[in-house]
Structure P
């Protein structure tokens with residue numbers, strides 16, 4: 001089956017479909033277990049009902065993630081191609097939704113990991129860029145990565161910043177940059 005990795009273009013649409021399928025299957029399984037239990041024993045006090053009740057936990061897990069990513073969408077393909085052209089084979093991650101325990105989820109449309117820092121673009125105009133940058137920086141510090149995080153909401157400013165940076169190659173870059181990419185992907189849904 002075709003798999004789109006986290007941080008790749010098209011990930012959000014694929015992840016939403018995958019989550020909806022999982023939620024639907026688990027919900028159908030729960031309903032079937034309850035109906036079979038009542039049908040076979042004549043009462044709802046049976047082992048199948050207990051199994052159905054316990055199955056609600058994985059359903060809730062999947063549903064929470066689906067709710068968190070539901071409102072976010074992929075950026076236009078032309079926009080992605082424009083960014084990809086500027087960064088070449090660099091460490092570009094797209095369609096990241098980062099959740100926080102204390103604040104709302106944050107959409108990071110593009111995150112370019114470079115030796116001069118992590119440059120993020122978010123189209124969400126309500127995003128507090130300082131909080132988002134501090135949140136991501138906190139995870140970098142926890143993983144002993146010393147890199148600055150910049151969150152930009154202005155499209156032209158983001159493109160200009162990418163043009164100023166010398167492109168890096170994913171295959172020959174420093175291992176610290178690959179670790180930073182791993183951290184960004186790990187904190188995203």
Structure Q
């Protein structure tokens with residue numbers, strides 16, 4: 001199955017001020033998530049940010065939320081956004097969920113498992129998820145794949161959302177996100 005524009009949303013899980021410094025290769029990861037959020041925004045894909053215990057971990061990085069005019073952010077205490085029951089009704093209507101963020105083996109994993117249990121088609125962006133260690137990131141990705149999530153790359157996401165070349169949207173995305181060195 002392919003990601004389909006109009007069916008999909010992007011969920012950015014817990015990319016928070018006090019958590020980011022603990023994540024392996026956090027600068028590169030943050031740049032990749034910014035890239036993905038920007039591209040999805042240009043492709044009119046709805047975007048939702050989650051925050052795990054923001055009182056302790058801080059809020060979503062301003063570099064991410066500032067990419068959107070009106071970012072939508074939900075807060076949670078459960079590791080899973082599904083278990084936290086914090087997803088607004090309109091977000092639950094999307095059949096496909098593209099997931100990025102941190103940590104791959106905790107909040108991303110538990111959110112993805114919850115989404116799969118509700119019948120969603122889930123796409124985890126491997127090059128836009130992180131953990132404190134590469135081993136935990138890899139184990140989280142493997143477990144999500146074994147459970148039925150599709151493991152994808154950022155480029156796979158945007159090419160599937162665009163669906164075809166030769167459009168103004170394709171030219172804009174190509175110039176901005178596919179030319180030159182990318183994060």
Kindly point out which one of P, Q the value 0.80 was derived from, the read-out being FRET efficiency 1/(1 + (r/R0)^6) of positions 45 and 85 (r between Cβ atoms, R0 = 30 Å, to 0.05). Q
Quick one: mean count of other Cβ atoms within 10 Å over residues 157-164 came out at 17.9 when computed from one of P, Q, so which one is it? Q
With distance in nm of label points 7 Å out along Cα→Cβ at positions 37 and 69 derived as 1.7, matching label from P, Q: Q
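Taking 3.2 as the value of distance in nm of label points 7 Å out along Cα→Cβ at positions 149 and 165 derived from one of the structures shown (P, Q), identify that structure. Working shown, then result.
Numbers: P: 1.5; Q: 3.2.
Corresponding structure: Q.
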If mean count of other Cβ atoms within 10 Å over residues 13-20 comes out at 15.8 when worked out from the coordinates, which of P, Q was used? P
Suppose FRET efficiency 1/(1 + (r/R0)^6) of positions 21 and 117 (r between Cβ atoms, R0 = 30 Å, to 0.05) works out to 0.20; of P, Q, which structure was it derived from? P
Structures P, Q, by relative contact order in percent (Cα under 8 Å, 6 or more apart): label with the highest value: Q
For Rg/Rh (Cα atoms, Kirkwood Rh), find whichever of P, Q sits highest and give me its label. P
With helix-only ellipticity at 222 nm (-39500 (n - 2.57) for each DSSP H run of 4 or more, over all residues; to 500) derived from the coordinates and found to be -17500, which of P, Q does the value describe? P
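No value in this document is a laboratory result; all are computed from the given coordinates. Because the structure is predicted, anything quoted here is derived from the model rather than measured. Cβ atoms are built from the backbone, for glycine too; each structure is taken alone.
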